[in-house]
Structure P
Amino acid sequence: MFDIQKGLANLKAHIKVAPFNPGVYRMIDEHGEVLYVGKAKSIKKRITAYSHLNKLPVRLQQMVAQIDRMEFIVVENESRALLVENELIKKFRPRYNILLKDDKTFPYLMIDTEAEFPRLSKYRGGRKGKNKYFGPFASVAAVNEAVSTLQKGFLLRSCRDAVFANRQRPCLMYQIKRCSAPCCGLVSKEEYRLSVDKAVAFLEGDDDSLHKELYEQMEKASAELDFERALVLRDRIRALSNIQAKGNVEYAALKSADVIAAAQEGDLAAVEIFFIRAGQNCGNAVYFPEQAQGADLSEVIEAFIGEFYDNHTPPKEIIVHGQVDEEWWESALGVKVTSPKGGSRLKMAEFAYNNAVDAIRRKIALEASVKNNLEALRLKFGLEYTPRRIEVYDNSHNQGSYAIGAMIVATPEGFDKKSYRTFDIKYTQETRDDFAMMKEVLKRRFERMTAENRPDIILLDGGRGQLNSVHEALAEYDLSGILIVGISKGEDRNAGREFYHIKDRESFDLEYRSPLAFYLQNLRDEAHRFAIGTHRKKRAKSMTKSALDDIEGIGTKRKRELLKYFGSAKDVADATLQDLQKIEGISKKTAEKIYNYFHN
């Protein structure tokens, strides 16, 4: 038991010396473990609130009871405090902080404004240079639709730079009026740049003036009898009008906003976020923060905002369902933060809240179903305890080529996609030998196994022979507590009539179409889907790979110039040293490196 009076005394001793400045504080127990990391406009005022035990929930009373000492970091403003707090939470992962498992990456629209003829494209990853980014979009389908609409409205190119640089005549996108063909000089640099500026303005919400300008241009073209241009302008106006027609009236008043709401049921909390951009709903995402037991909804939302916008650029406005410290967050993030009391914003916030409630109920139902299946698995397979980690393995190859092994992971919470792994088959000489490939994959997996990622069950796509080969490969490893099961196709390869094979036990099947049989079939199908998908990507990549890719020091730009000049990688290989030196950007040293690569 913790001594709450001792912890309270330690807290009060630190309150006396705490600064009034903005900053970050850490609560630390007697073993040196960080219990909690927090931020404040005034550290002294904030930690004083923890001394009023009768106003604290049980969770925070337990935290105060464990305080041995505190540490403070004074910073210049709220924005810096938020940054430091997030850095420390990621480093220490304190047990009393609400933690966001932010493993989602969202697609964005990107316009590479530094290019001579900027390109419109989908994008994921870190920000680069002075490019313009718009989003996020909750799905690839949503961003694809936006790209298509913007192509119709502004005729911006979407082709890759290598294709753009080597085009001799307009492509299909020009023919169907989705590009102005800057690759072939059918639009001037100035006119194209004007289209780019208008697209940026539209994405930033300035659509009214754009509609008016396009309409005036269409009228002028008609008056001048330039009917072809008038038709192009008419199609652009229609494309932009279609975007607005699809928009919800309640969204139209917002140019750039995120709507956030949290809900709780039992020990589970969910946070729902909707992305509104240029008056359009760009989709939503749901998160289930960890360590939120006993926390109130305001604490859950504030923890979410702090961690989410550490990795994502905030919009111009954040609308929150419930109460938050609006002044603090506006100062820290530099955007408007509101907790609406009425009007369309409140309706949107309540809509997000209802989605959060539904998400919790779906998760509870799903976890109950998985829990029942895992308990049935324990009983049927004779396990001492309910499995917490199941690993499923499968191989994929094309007549021995591009061979890979794949591992998926299932837990009581569902598929743990962050733990999925693929293995390029490196050491197996005969890559048509599924037994040998599986042996290699499992040995490599066990070489890197730790106490934290040790599985309870390993499922193999294969029968008794596959099972025996894996046991043979893993003979030198400690397999205690790990059940290895082979799953083979049943009669007529009928899904649902599989046989299950365990070492030193008779093979058996499960009741046809039982929940457990369906669950195990779903696990195997997911492993098969993941293996096939990875194999296809590897095969597709090899087909587009150029011999120039393997030459050290030859990047995208030099490779493009070489292919543009010679026509193909084979012609580059046949070129003389003197011919190679004629290429702009290819020095004598680089030319020698290319020549030697193909001739030595």
Structure Q
Amino acid sequence: MKTVAPPPGKWESQRSFDELGRPLRDITFCVVDLETTGGSARAGSMITEIGAVKVRGGEVLGEFQTLVNPRTDIPAFIAVLTGISNSMVADSPPIESVLPAFLEFAAGCVLVAHNAPFDVGFLRHFAEHQQRAWPPFEVVDTAVLARRVITRDDAPNCKLSSLARVFRSATTPNHRALSDARATVDVLHGLMERIGAQGVSTLEELQTFSSRVNAAQRRKRHLADGLPQSPGVYLFRDDADRVLYIGTSADVRRRVRSYFTASETRSRMGEMVQLAARVTTIECATPLEAEVRELRLIAQHKPSYNRRSKFPEKTTFVKLTREPWPRLSLVSKVLDDDADYLGPFSSRKAAEKCLAALHDTFPVRQCSERFGRRPSRSACVLAELGRCLAPCDGSVDEHTYAAVVRQLRETLLRRPDDVVDLLNARMAALAADDRFEEAGVHRDRLASFVRVAARTQRLTSLTHCPEVVACRREDDGRWAVHVVRYGRLAAAGVIPAGADAHAHVAGLRLTAETVAPPSGTPGPTPAATAEETERILRWLEAPDVRLVDIDGEWTCPVAGSARHATRLAEEAVFHA
């Protein structure tokens, strides 16, 4: 444990705070960060490192740092992320010795962490496991606080790395506990300086801080008058009738009224409300119908104050072509060409990582030329490196090449083990040699492939069903019914009290939207965007949903990518 002198001038702007409640300058904060073997202590993940910094009034009072022996192997995925290997923790103390020392260091402090439920949750779990009383710590979460004061103009998100750049932290976060704790200290100080300018001077005010509603927002509360108190979509429009923002709620009137109160903390929403001249609504039978209509309207109007799903048409897929010598390529849409598709990806960069993972595993050609069945060209450098079977110069026959393509197709659609096993082995070998940066490249490629393969298989399971009819009893006791065709919401309704349920469902199916069958290719099809189909899937998979009828097979491959995606998510360290 050591004491470090604070940077000169830190918190000088806080010295004149009024003495209300417990002044922030008098509070001793213990800023803590953990590294672990996975994302859940209750699922068996262990702590591998604890780092903490004790500060008061901007002055660093002491630091705490130790590696922890997890008594289990650190997954290669985690070793790549943190740089902590099995050999580094072999002689370190176990959590049974470390936790009492940390609790003594943090005694009497207010705990601070970035994404506090993760770090504090791990510590509380092991205190409970050791039958040790957990002290009554007050907790401040810098991630939650940042979301209340940081705008998109400041940073693209509220991850620790992004905030460290915003506040010019002297320490760069690197997924090591003490470094990340030091960076969180700088972020905490930066956030306090910002909200201090808004009159926040005490711990109590900090814990309940929200942006104050301005007079311009309050004056527009009348825009919510007369709106329906039912599920629906609301559209804020300016005086030229342009759509500014689109949202959805189970109670439209209540949600719109919240934009004119202190419960709305997003600064861009305050700006939007000042421009708004009226609010129009579309009433919906169910909350799911409202969510789907919201997605479609955002795609149609592309309102400037909506951030998500504004451009669903901008997608990227990995395509396995249908030609004499098939290859993988990146494309922007799914065609009715009997090819196989993987996607959509969140970005072209993610698609390129996935493509690299597939090319690492399968030596299919990477050139874009079209070949006849008997090509006669010179081989490229990939053939010389053993990374391409080189059909261009006759190095491989049709049957051998077709066998590799069949294996690749099986990987895309049903069983990803070839890619997963190869890249895991490479990561482990590189991590063992402390070549973490190179291993990280393979980790990112593997994660991109597994996530999108799981997404594709999950979406395909529904988009190939001509019709799925399902219902669920809502909180008001009525039954909500949805008709889904090829992954698109075709109809939604609520069975009236006392009505004949079978007759009502039959009528809903008769009046449902006609959806044309998609092509025979996997993945989200033109019938709906991936976002819409995923919203529907979340509802279908929710508790208490009853399937009324299914035309087709709604199944996912048993050995598919979902199991690997789940494992990667559990192994990932959720330090946002």
Structure R
Amino acid sequence: MFDFVDRNKKVVQIVLGLVILTFMFWGIQSYRSGGANNVASVNGQNIGATEFDNALKQQQERLRESLGKNADPALFDSPGFKLAVLERMVQQKLFLSEADRAGIAVTDVQLVAAIQAVPAFQKDGVFSNERYEALLRSQGLTPVRFESEVRQDLARQQLLGVVAENGFVSNVSATQFLKIINQQRVVSQAIFTPNQYLANQKVEPGEIEKYYQSHLDEFKVPEQVKVDYLVFSPDALQPQMQVGEAEAKQYYDAHSAEFTVPEERDASHILITVAKDAPEAQVEAAKAKAEKILAELKQSPGKFAELAKQYSQDPGSASNGGDLGFFKRGMMVKPFDDAVFSMKPGEISDLVRSDFGFHIIKLDAVKPGKTRSFSEARDEIIQEVRKHEAGKKFSESADNFSNMVYEQSASLKAASDAFKLPIQTSGWMDESGANATFPVNKKLLQEIFSDDAMKKKRNTEAIEVSPNVLVSARVVDMKPAFTRPLGDVSADIRNKLIQQKASDMALQQGKTKLAQLQSGKDAGIAWQAEVNVSRRDSQGLSGEVMAAVFKADVMKLPVYVGVANAQGYSIVRISRLVDAPEPAKPQLMAVAGQMNRALSQEELSDYYMGLKARAKISVNRQLISAKPAE
């Protein structure tokens, strides 16, 4: 699917985000067993195996693009990932059915307008049918299928827009929320750390042995292996790629635009804001104000920076005298861009209207464009061509590499010789892979510690450990699991017991002092300097301490609270409160907007859960477990 609404309609993005974690609302057992020929059925509407496989592949591609080298191929085969994709499809079926039931229809006019508004289908800001059809072909879609899917997505959007509108937070609620968030509590802290009590701790030999015998699992060393391995990737192939001078020159001639540094311009501006769709009276008022400033500038051009600081309503540049720095053509909104790139250095423009308001622009400097010569770009070109050729060879040879390490599984030498890759040897590693010295993932580790590799001494399959990186390994040595003897670990146990006793002492002392303070006694504590903390600003206090501070009853001050944490035991004195000021209108509007969005999301979540609770959904678990069709 082309994911039209995902990329163009925010309401649906919110809803889809609600269920991407499949088991947040329902687990595997929520699905009833399905029929043999379909992956799932939703109120009698089937989701076929081909439809599901296509959706699965598309989601995999999106994740590969967004995660890059961090994408784990093992994730894509997991039941959880497949169920997340399936739930999204189930969700779409339910929303579409409900839209149909509610009589929501998308007219041809609405459909055309929505498609023509997609930037990817436009050329120079105008819808291009040629680009539209080309992009659909690249996605394997026909216009008829795509337009049907967009029509469905728009119907779902209309439905969900109505549901989301039910969420509303008043300014009063937003004000109360801000006052709570911004209220400050003046606190001071005393920390009892284990280090304060380490010197007084003693451990008897019998304690060490007792700990050892009761914690044998801590001292078990898992089975370990050493492996020979090959890494097959574009990076590994790059040194083999030879690039001649003629080939590099040919690339330079064919990609001359890549070596051209475009002209840049440094400009300053004074902005008088007015919304694009503001009433005519507001527009005229803003224009009159801008014209007054422009008239003053014509009399005194040297006062531009001074007037920008005084009048400009652009918060990002006003304090800098309106300076925007250097920028290339196309980086600013079009009216602004057109004006700047038609001016001469030192020139001040007439009023320029954009969607943001009225601009007065001063061109400060011009940095001319430049084309780098072949000799300047030669090394970069050779590296780029080498990288391209290595990627091409990788794509052409990946299957051959995989087949060779599998078919000639008694040794990695054949693949090493054929692809000119060095056989490398790892250090000792266990099944967790935490101490692996080469690229691994869960799937490769499972292969290494399988019977085929461990007992039969065969090469592992070529596993994709990250995008375009294949690794095949061969076990060359093994160490069985064993338990470290007491003599080897007694010193570690002694240190651990001393640390534990010191921690217990810190906790005991802290609690004793807290009880004295809470009973009104002087505990003789040396407090750290007071700090003002709020729910937004911890001033370096730990999360546990902050939670205790803001849970405390502050009706009668001072109040003392105690917290056991990683540092030991903290006693915190809350001495007074500082009420938050009345929030500024922009802040209030922003927070009210955030709260409205959160409430709308909750409404959508509840709505979806209600639809699902009433739906009849069945899933074929065998098809979910199977790999997608190639």
- request: For relative contact order in percent (Cα under 8 Å, 6 or more apart), find whichever of P, Q, R sits highest and give me its label.
  value: R
- line: Matching 1.32 (Cα Rg over 2.2 N^0.38 Å, computed) against labels P, Q, R points to structure R
task: Taking FRET efficiency 1/(1 + (r/R0)^6) of positions 456 and 536 (r between Cβ atoms, R0 = 30 Å, to 0.05) as the quantity of interest, name the structure among P, Q, R where it is greatest.
output: Q
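None of the figures in this text is laboratory data; all of them are computed from the coordinates on show. Computed from a prediction, not measured in an experiment: that's the story for all the values here. Cβ atoms are built from the backbone, for glycine too; each structure is taken alone.
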